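Some structures are shown below for you to check.
Laboratory data are not the source of any read-out in this text; all were calculated from the coordinates shown. Note that this is a predicted model, so its numbers are computed, not measured. Cβ atoms are built from the backbone, for glycine too; each structure is taken alone.
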Structure P
Amino acid sequence: MANAKSVTLNVLTENVAKDDVAESVLDTGTDAVTIPLTPDGDTHNILLKFENNASAADIMTVAILAGDNPPAFQAGLGDLSIALAQNEIDYAVIESARFMQSDGTISIKSTPAASKTQTLKITAIKLPK
């Protein structure tokens with residue numbers, strides 16, 4: 001399976017039903033993979049869903065990388081690191097003040113367990129204000 005080149009941002013509209021949202025898939029192999037998310041404006045309402053679809057009971061690490069300074073004046077707080085067990089799902093709401101890179105992206109790094117092949121699904125949803 002090929003790695004997605006970037007995380008797809010799904011935009012939801014208030015009072016409008018949406019039947020499904022796109023997910024971005026990283027077939028990490030045994031190497032760490034970093035993928036960008038390009039938000040369109042305010043990031044305070046972006047919800048990220050991470051799902052470890054590993055075939056073995058190993059923990060993978062997902063990191064939302066600290067941004068540049070500027071524009072990320074809270075980059076000193078560091079990366080947000082999430083340990084995902086096999087078939088585990090975690091959620092995070094991100095903030096540009098901590099995670100925005102100077103090129104306008106947010107970098108998400110997936111690191112599989114040592115010598116293991118793992119697949120990560122990332123769903124990014126921009127919630128209405």
Structure Q
Amino acid sequence: MTGADFPILNIFLEILFFALFFIWIMILFHVIVDLFRSKDLGGGAKALWLIFLIVLPYLGVFIYLIARGSSMHDRDVKAAEDSEQAFRQYVAQASPAEELAKLHDLKEKGAITDAEYNTAKAKIIG
């Protein structure tokens with residue numbers, strides 16, 4: 001008995017093979033992105049790895065993951081931390097609405113004059 005005797009099994013195997021191929025493509029792209037993100041490799045080494053990945057893709061990905069898989073995680077974590085830090089800096093710089101609200105409260109309480117309010121507001125906006 002083969003898979004062709006059972007159509008549902010045949011459909012299941014096709015879906016399984018497609019999913020495995022899709023997963024492999026995702027791993028291949030992740031390896032290529034990691035290869036170009038790596039700062040510890042020179043241009044020649046990156047070119048050799050890329051040629052190896054193109055000529056022998058399955059073996060190349062397997063060997064890359066064995067040789068550089070542990071440092072791959074470190075680069076992913078570093079990229080995530082850098083992205084988080086850049087986002088926090090952007091949010092800290094790009095939120096003048098909070099400063100304007102605080103400034104308005106100070107003006108309403110009488111802690112600052114209209115001239116000081118306008119000067120500080122111009123500094124925040126401009």
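For which of P, Q does percent of Cα pairs over 22 Å apart, calculated from the coordinates, equal 64? Source structure for this number: Q.
Suppose you compute helix-only ellipticity at 222 nm (-39500 (n - 2.57) for each DSSP H run of 4 or more, over all residues; to 500) for every structure in P, Q: which one lands on -29500? The read-out was computed on structure Q.
Here relative contact order in percent (Cα under 8 Å, 6 or more apart) was derived from just one of the structures P, Q, and that gives 15; the source is Q. Set P, Q, criterion distance in nm of label points 7 Å out along Cα→Cβ at positions 14 and 54: the highest-scoring structure is P. Looking across P, Q, the calculation of FRET efficiency 1/(1 + (r/R0)^6) of positions 6 and 30 (r between Cβ atoms, R0 = 41 Å, to 0.05) that yields 1.00 traces back to P. Taking mean projected area of the Cα convex hull in nm², for residues 78-117 alone as the criterion, the highest value among P, Q goes to P.
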